[in-house]
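Dropping the structures in below, format is structure tokens.
Quick note: the coordinates plus some simple rules give every number you see, no bench work behind them. Fair warning: this is a prediction, and the values are worked out from it, not measured in the lab. Cβ atoms are built from the backbone, for glycine too; each structure is taken alone.
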Structure P
Amino acid sequence: MPWQLIQAIRFGGPEVLELAGQTTLPEPAPGEVRIKVLAAGTGFTDTMIRRGRYPDFKGKPPYTPGYELVGIVDKAGPGVTTPPEGQIVADLCVVGGYTQYAIRPAHLLVPVPDDVDPAEAVCIPLAYLTAYQMLTRYRALRPGANILVIGASGTVGTALLDLARHFGLKAIGTCSATNIPVVERYGATAIDYRAGDFVPSVRRLTSNAGVDIAFDAIGGRHFVRSFACLAKGGLLIGYGAQTMAVGRESLIQAGLGLARLKLWNSLSFLFGRRRAHFYSITARRKTLPDEFRSDMATLFTLLRDRAIHPVVIDRLPLAAAREAHIRIDQGGLGGKIVLLPWPAS
């Protein structure tokens, strides 16, 4: 049976993505299932991997991109009883999502409610899970607590704002001027980061107290400004190194940013009890797999109940993967582009 997938033939720009055809369906080995992919998420992390700048991907081209997928179990391998054939599942696969069929380890898959839109569901495994764990697994926040979201119009940024609204938190988000409406529609206060230093603005908005938690995916030297926005006893969570990923900072500078987080955390008594951590979704899933599945299940329940509202700005065919990456590289999307591998019936 002929089927299609996207391949990155080398590391580089969006032009390295090519649509390829296959003639034989892959067969699941023991402990694996074959998934008919219904939706594949796209995002900034996919572009990092495409550039060869993502530390958690050690493979080499050619490979199939796609950090997250939602699909239906098409065939179970020997010995697999869960999930059963016909079950809709989600996976954080890191690579391999831009395809019509994927082979995945059965134990990594999380069930998805049948009445959930696959395009919205595929927003959960990376962006919403990252946001949820950063908001709930490091500190118990009471309603009314102040948070700062750097890059608030991105996919993780909007997930943080959506969940903050659900939890009753007061959110401040930095973004470009064109994306201020994206941030404000979540009830958050937007700061145009291009208009000047955002630290005084955050201080003014919090009556000079600072925020309880700040979330920063920029990394490197940018962590210093985010740390300066914290209240006494506040927490900075770094979860990326975007400046390094796009070539604006070196690997050494990104490493120095991580070193600062460790220093601030270990010597918090010198910094008004302010602390800092780095969050890695792949590392946390590896060490705490039960927590990963539990948090994913919680988010799918919230999605089913319409308590959270992922923003899908476009639904494109698999062949449009290159176009999706061009748009991601340009920035300022305000939501997620989802690839739908199968033509609408």
Structure Q
Amino acid sequence: MDVILETPGTRVGKKEEMLHISVPNCDAVEVPLREVESIVVGNGVQITSQALQSLSSHAINIVFTSLGKPYGLYTPFANVGTVFTRRQQLLAFDDWRGAHLATQFVHAALENKRRLLLYFAKNRKQSSPATSMRLKAGARQIRKMIAALLEFSRTTAKGRKINEIRNELMGIEGKATATYFLEFGNLFPKEFWVLTRTRRPPTDPVNALLSLGYTILQGHITTAIASAGLELYGGYLHSDRSGKPSLALDLLEEFRQPVVDRLVARLIQKGQFKVDDFEKSLQGYRLAQEKKSFYYNELKQEIAGGSASVELFGKSQEKIQKEKAVRINFKKEMVRQARKVANFLIGASSTYEPFVMNW
């Protein structure tokens, strides 16, 4: 399970083989250490040295966040992997492997966008034929971009380093993203209508939900990368910059549409969010605090595929019930993909196969 702690004043201690979690104005919670996979902590949360030592002995990662954005990762020595893996990760930046990984990340990003548009088109074939046709047209445009990407990788990019082809790859990805959001935005009621992706700051409610969702998703990917013994800051598609977790951003490209975009579209279409649930300021649109708990719970269920987790938000604690339908556990998929990257880098596999959703 995951333990998410965001309430200021929360204290995490150790009691035998249990985490003892005290949240202001709530009853204390005890969680068996053997059941904890990761901990996400926000501002004002304290962890005792005894608890930290026990978390380390159980190889449990801690992701530190501020306003929902990860800014630090505590990784126990037991999780750092081998030196050989990290050496190969850095060496790959200057040979064909880095370019191969970056190309595959982009390919997954484009293919998942295309498939999600077709998924929405199929669901609207009877209820809104015009919308369905537009979505299919957008998917066809992205398919052409995928063909261009594959041709580029076979010819121009062959044998080159990532620094020599990054601009071209980002250009193809950018064009596909623009096409995708023109159609994705048409899925929503008029008050939520959006035509482009905006980040800093998000200029509308849909982008606010996407940004918040991607931030939470990045935290899970960060944990997966650490568990695979990879260097978080040694990416390929996203350029190096101080404090920029480029490998996490690389791997994030594979999971944006399968996890966050589909969930956001579903929740808005079901009327789970209203425009009044968002606050507008100089920092753009932000989801109101009282609605965050709902969104976090929905997102965590989506990521975990219905698996149980412990989430503490404010004064409420909600237990997630396992669903009867079989769902993908994206947390496991993220770990699997991170290990695939590591296996490719050390030569255990000859190619890297990205995660593509089978809708």
| Origin of the value 16.8, where mean count of other Cβ atoms within 10 Å over residues 171-178 was derived from one of P, Q | Q
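With volume of the Cα convex hull per residue in Å³ derived from the coordinates and found to be 143, which of P, Q does the value describe?
On the way: P: 132; Q: 143.
Going through each structure in turn, the value belongs to Q.
Thinking of P, Q, which structure, once mean count of other Cβ atoms within 10 Å over residues 139-146 is computed, gives back 17.5?
Details: P: 14.0; Q: 17.5.
Answer by label: Q.
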| For which of the structures P, Q does the calculation of log10 I(q)/I(0) by the Debye sum over Cα atoms at q = 0.12, 0.18 Å⁻¹, for residues 107-226 alone return -0.55, -1.07? | Q
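Work out the source of -15500 here, i.e. which of P, Q gives that when helix-only ellipticity at 222 nm (-39500 (n - 2.57) for each DSSP H run of 4 or more, over all residues; to 500) is computed. Kindly include the intermediate steps, with their values, before the conclusion.
On the way: P: -8500; Q: -15500.
Label of the originating structure: Q.
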